[in-house]
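Please find the structures below.
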Structure 1
Amino acid sequence: MQRDLEPSGGIHPLLAGRFSPYRFDPTATVDDHSLGLLLEAARWAPSAGNSQPWGFFTGRPGEPDHERVVRHLAPSSARWATNAGLLVVTLTRRRVDDSELLYSEFADYDLGQAIAHMTVQAEAMGLASHQFRAFDLEGLTKELSPNPGWEIVSMVALGKAADEPLESRDRRSVADLLAAPWALSE
């Protein structure tokens, strides 16, 4: 499988420069205005039938809600995520209340769109983002107690990166993206 180590010329610099840091500057804050812009960017993401099946729970260092989230981080993510200026718990509305009736079969995809918008907005604001799933899902769900039909999916740490991107970021090639789903097993 061929790998491309650098983005092709011509893609937007916000996309080419984005990386997921493993260290955040603990002195850098995400103020109310910045938080509002990040949520506004997510709000404008496309969704199936304009259902907008996403929701967020946010916590910043020094706030009680931050502690509610941090205590459920896995050790692997607690090493770096705790220092981010903002932790965002992402939720999607998969069901109508407690029933088996689907709210949107595209809910997870649509949530991904909203997070993508948020991460590009963060990059435009000079903030870095790192999406992750290394936390106690059951414990965090019990802690936050989302409404029926809503489920926690992931988290995003946002703030000022305290490290630089790796010199080469290993990515699958465009050719592989087109061929991999159709490759015959050997």
Structure 2
Amino acid sequence: MDLAKTRRRGAELESALLDAAWQELERVGYAALTYEAVALRAETSKPVLYRRWPTKVDLVLAAMQHAGLFERRPLPDTGTLREDVLTALRDFNVARSGFITVINVYMASINADTGLTPAQLRTRLLGDRADVWRVLLERAAARGEIPARDWPSGLASLPADLMRHDLVMTLQRVPDTRLLEIVDDIWLPLVR
């Protein structure tokens, strides 16, 4: 009996395409990635890819998201602002620090190819996530830990911004002593 290959459709097909794109991205990097190689790996045709992702950057960003590099992590609720922020930073440090070098290389290549800035790429990948930090601040204000106010976006996201800076500059996990410095010595005095 001839077992005909079942044609993939919908979510199953998209998952297979993005898996193939991610595998190719890991194998050859952004600059050398081709639709032809992804199609070959996914056992499909280039038009199938182009219909979903008309540009290479669209395909790569979708593959990065599919690989789970930018999944939203659960928002901590420990009962104090300090512990909420430290928990969020520590979780990010453990879950994402290993990807920072890879992400930076891809972002630099995408920038060189498309002219998109890191901020524009971040917005395409994450949307506006500064609201996460604002939620932590609003919870703390509701508990009476800090005064309630309209938090500037730059102040709300400062702990993550400083940590991201350290990750990019050192290409390794941020030591806990630095996380404590960011939260206790820099950020909490500003929000209080």
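Just so you know, all these numbers are worked out from the coordinates, no wet-lab data involved. Fair warning: this is a prediction, and the values are worked out from it, not measured in the lab. Cβ atoms are built from the backbone, for glycine too; each structure is taken alone.
Determine which structure produced the value 35 for relative contact order in percent (Cα under 8 Å, 6 or more apart), calculated from the coordinates; the candidates are 1, 2. Provide the component values of the computation, followed by the final result.
Values: 1: 35; 2: 21.
Only structure 1 yields this read-out.
Comparing structures 1, 2 by Rg/Rh (Cα atoms, Kirkwood Rh), for residues 85-148 alone, which one has the largest value? Kindly include the intermediate steps, with their values, before the conclusion.
On the way: 1: 1.02; 2: 1.13.
Sorting by Rg/Rh (Cα atoms, Kirkwood Rh), for residues 85-148 alone in descending order puts 2 first.
Consider the structures 1, 2: one of them gives -0.36, -0.61, -0.86, -1.33 for log10 I(q)/I(0) by the Debye sum over Cα atoms at q = 0.08, 0.11, 0.14, 0.20 Å⁻¹ as calculated from the coordinates. Say which.
2
Taking FRET efficiency 1/(1 + (r/R0)^6) of positions 13 and 117 (r between Cβ atoms, R0 = 25 Å, to 0.05) from the coordinates of each of 1, 2, which one would give 0.20? List each step's numbers first, then the result.
Numbers: 1: 0.90; 2: 0.20.
Computed on structure 2.
A value of -20000 was computed for helix-only ellipticity at 222 nm (-39500 (n - 2.57) for each DSSP H run of 4 or more, over all residues; to 500); which of 1, 2 is the source structure?
Numbers: 1: -9500; 2: -20000.
Here the read-out was taken from 2.
Okay, next question. By the measure FRET efficiency 1/(1 + (r/R0)^6) of positions 69 and 173 (r between Cβ atoms, R0 = 25 Å, to 0.05), tell me the structure among 1, 2 with the highest figure.
Numbers: 1: 0.10; 2: 0.95.
Structure 2 gives the largest value of FRET efficiency 1/(1 + (r/R0)^6) of positions 69 and 173 (r between Cβ atoms, R0 = 25 Å, to 0.05) among 1, 2.
Another one. Quick one: distance in nm of label points 7 Å out along Cα→Cβ at positions 109 and 125 came out at 2.8 when computed from one of 1, 2, so which one is it? Can you show the working numbers first?
Values: 1: 2.8; 2: 1.3.
Here the read-out was taken from 1.
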